[in-house]
Structures are given as structure tokens and as C-alpha cells.
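Just below sit the structures, each encoded as C-alpha cells.
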Structure 1
Amino acid sequence: MAKYKRVVLKLSGEALAGQQGYGIDPDVIQSIASQIKEIVELDVEVAVVVGGGNIWRGMAGSSKGMDRATADYMGMLATVMNSLALQDSLEDNAVETRVQTSIEMRQVAEPYIRRKAIRHLEKKRVVIFAAGTGNPYFSTDTTAALRAAEIEAEVILMAKNNVDGVYDADPSVHADAKKYQTLTYLDLLNGGLGVMDSTASTLCMDNNIPLLVFSIMEEGNIKKAVLGEDIGTVVRGKE
């Protein structure tokens with residue numbers, strides 16, 4: 001029995017790149033699609049937000065002198081490419097899927113309409129939210145928080161490709177880094193733990209949306225997260 005009825009799954013763009021570190025790894029995206037299918041079969045309503053860092057990072061372009069807004073819009077387009085690839089893999093797995101974009105591109109995907117997104121979810125279609133919030137200066141973490149609030153999701157499942165939870169230091173650098181089981185959003189903000197940006201954390205905190213941070217690299221972890229098994233780190237909203 002699933003613990004959650006409606007979830008937002010946040011995937012980093014880097015997770016889609018697999019070991020190659022850039023672009024889209026077909027094996028990885030097929031694995032993610034099959035894991036999403038598992039939770040759809042549990043009658044969970046699934047919305048997905050995908051980053052674009054495997055193709056383009058707006059902050060990286062901005063740091064090299066590019067206009068920040070232009071760099072961010074390019075990043076939004078990268079998330080559309082990832083979303084279409086994920087949609088294709090999901091539909092290969094016989095999972096009905098819709099991509100909704102914050103920047104209109106009607107030949108490619110539906111425009112984001114909240115009520116329509118909720119109706120798709122109620123019909124057990126996976127909805128992928130692409131192109132971020134449609135505004136520069138906001139991350140896809142903030143998109144996940146905003147869409148979760150809008151569609152009244154019960155949790156944000158933040159699937160990471162490099163860590164299996166939240167640590168007090170970078171575990172790839174510090175062998176003695178301590179993994180947290182539970183935290184509050186204030187802990188994230190005050191500790192500068194870097195799980196999600198401060199705008200996204202504040203939005204989740206204000207709307208009391210819990211966050212589960214876990215590893216996407218272990219097959220079946222998305223299902224474990226939805227079933228409420230003890231994996232990753234839970235970040236709570238208001239106490």
C-alpha cells in the first residue's frame with residue numbers, strides 16, 4: 001500500500017546522463033521510466049520535474065559572461081529536451097504521459113495549465129513539468145516546490161545521482177560525513193546544506209510540503225520511497 005497518493009518526483013538532469021556525465025543515457029532513462037511505471041501501478045499520481053544540467057546549466061553560462069536571463073532560458077529549453085526523452089521512454093513502457101511547458105511551444109507539448117495538469121493526474125497520466133517556472137533566476141528545485149504546492153502533492157521525492165540523503169558535509173570528500181535521517185527546512189537554510197536552493201526551501205517550508213532526498217542509482221528506490229520505506233533523508237515542513 002503506497003504511503004502517498006500524489007507525488008512530485010524531482011530528477012536532476014545529471015541523473016539522466018549516467019556515467020557519461022553529459023547528454024542522455026538511454027539505459028538510465030529507461031530504468032527511471034520503468035521505476036516510475038512501478039509506482040503508477042500502485043495507483044500513485046505522479047508529476048515529474050526534470051533539470052537540464054546534463055545539457056546546459058544557466059549559472060555556468062552566466063559565470064562565463066553570458067546574460068543571466070538568456071542563459072537561464074537556454075537551461076529551460078534543456079529541461080524540455082529531457083522531458084520529451086522521458087516521455088518517450090515512459091510511453092515505451094505503456095505509461096500514458098503528458099508534458100506541460102511553462103514556455104509555450106504547442107507543437108511540442110501542452111502549455112502548463114494547473115487544472116488540466118490535475119485532471120491528467122486524476123486520469124493516472126504522468127505529467128512532466130518542463131521549462132522551469134518560465135522565468136529566469138529560478139531553479140528547477142523551485143519549480144518542483146511551486147508545482148507541488150499548486151497540485152497539492154503530498155511529498156517531493158528528490159532523486160539524487162551522487163548521494164543517498166543529506167549529509168553534514170560532502171561524503172565524497174569527507175569519509176566521516178554524517179547522514180541525517182530527518183531535518184527541518186530551517187536546518188537546511190541555517191546549515192547551508194545545499195540540498196535545494198533557499199527559494200525552493202522557503203516555498204516548501206511555507207506550504208508545509210515534506211521532502212524526501214534519496215539515491216536514484218539503486219534500482220527500485222522510487223518505489224521504496226513511495227511505500228514509505230526507511231531510505232534517504234526526510235526534510236519536514238513546519239513542526
Structure 2
Amino acid sequence: MGNPKYKRIMLKLSGEALAGTNGFGIDFDVVNRISQEIKEVVDLGVQVAAVVGGGNIWRGRDGRSMDRTTSDYMGMLATCINALTLQDSLERMGVITRVQTAIEMREIAEPFIRRKAVRHLEKGRVVIFAAGSGNPYFSTDTAAALRAAEIEAEVILLAKKVDGVYDSDPRINKDAKKFDKLSFYEVLEKDLKVMDSTATSLCKDNDIPIIVFALDEPGNIKRALCGENIGTLVGNL
């Protein structure tokens with residue numbers, strides 16, 4: 001495995017990834033494995049920021065009979081639970097970590113302050129951004145793209161349950177075609193659902209490449225970071 005290709009990264013983790021095979025809640029074995037991989041990246045001298053989804057606890061679309069804004073705020077709170085879980089796991093491994101939230105909750109986390117987040121990164125601390133962007137109707141994908149632009153991350157590592165971007169769902173269609181590289185324009189034109197369209201447009205406009213890869217394969221975070229040919233690269237190609 002080579003040297004890191006990027007100095008500062010944004011790692012986007014889905015909430016479902018933290019549930020493991022359970023499909024709901026938190027699988028602490030999975031969280032600890034992810035934390036160990038993040039520690040290995042930090043030990044290489046890479047500055048790591050992360051955004052964690054909340055789908056293992058609550059998804060906004062689950063509250064079909066609820067007010068959409070209320071349902072989305074519940075999802076933001078779910079991301080805070082996941083962020084604190086990841087923080088605890090990392091710090092038990094000796095990785096200094098800060099959680100910053102878009103919704104102020106001073107007793108458990110710092111409010112998001114861009115300059116403070118950048119300073120934490122420069123000091124080698126992992127910064128976990130929670131509560132999305134703090135706004136309903138915006139996903140944690142959009143929060144990851146927004147925070148990545150704000151902290152000037154060089155790449156977004158998008159860890160998923162599938163090993164890249166396909167032209168259809170490979171879990172349903174065994175003949176689905178995997179893409180090695182895609183332009184942002186192709187993703188938007190073909191509606192490939194790499195991230196939501198708002199997040200994809202933000203990355204396109206700010207020239208932040210996205211590497212989509214499978215989180216289930218141990219070591220993939222470091223492989224993606226070091227520029228190995230895994231998953232799918234999305235960028236201004």
C-alpha cells in the first residue's frame with residue numbers, strides 16, 4: 001500500500017453501515033473496525049473529518065404521516081447519537097476527536113465553527129460533523145459536501161455497502177454494470193444516485209472528487225486514500 005494521495009479528507013459514513021448485518025441500531029464490532037481503519041489513516045498523518053448519517057436509527061422518510069420538518073430534525077438527532085458512538089470508539093483507541101454539531105447542544109459537542117474545525121484538523125484531531133447541515137430537506141450527503149467545501153477537503157471518501165457506482169442496483173440486477181470513473185455531469189444526467197443531486201452539484205461546483213467504495217472490505221479506507229483503483233471515482237473528468 002502506497003503513500004497517502006490526499007492530506008485532508010472527508011469521510012462520509014452511512015448510518016446503515018454502523019448497523020452491520022442487523023439492519024438497525026449500532027453494531028459495536030463494526031464501529032470499532034471502522035474506528036481502527038480511521039486510526040490507521042490518522043497515523044499516516046492525514047487530516048480526517050467525517051459525517052455520519054442516521055439511517056440506522058431514523059430516516060426522515062420513515063415519518064410518512066409526520067410533518068417533514070419534524071421528521072428531518074429527528075434524523076439530525078440520530079446522527080448525533082452515531083457521532084458520539086464513533087467518537088467514543090476512536091478515543092478508546094487513543095485518537096483525539098471532536099464532535100461539532102449544526103444544532104447547538106453545548107453539553108455534548110461543540111457548535112460548528114469553521115475556523116475551529118480547521119484548527120482541530122491541523123492538530124491531528126478527527127472532527128465528526130453531526131446534525132447534518134442543521135436544515136430540514138437537506139441530506140447528510142449534502143452536509144458532507146458542504147462541510148468538505150468549507151474545510152477545503154481534497155476528496156470525499158463515500159463508504160457504502162456496494163463496491164462502487166452501477167448503472168442499476170447490483171443487489172437486484174446481477175448484470176448491473178460497474179463504472180470505474182464518472183463525471184459529475186454523467187452522474188446528474190443519468191440520475192445515478194451516488195449522492196443526492198444537491199450534494200453532487202456542490203462537489204461539481206467546488207471541484208471536490210468523490211471516491212465511492214465498499215466499507216465492508218477491511219482496509220478499503222486506506223486503499224482509497226492511497227489512490228488504489230477501488231470503487232468508482234467521480235469528478236470533473
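What follows is calculated from the coordinates using simple rules that are stated; it is not laboratory data. None of these values were measured; they are calculated from a predicted model. Cβ atoms are built from the backbone, for glycine too; each structure is taken alone.
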Given a value of 3.4 for distance in nm of label points 7 Å out along Cα→Cβ at positions 67 and 203, point me to the structure among 1, 2 it was derived from.
2
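Work out which structure the value 2.9 belongs to, where distance in nm of label points 7 Å out along Cα→Cβ at positions 3 and 163 was derived from one of 1, 2.
2
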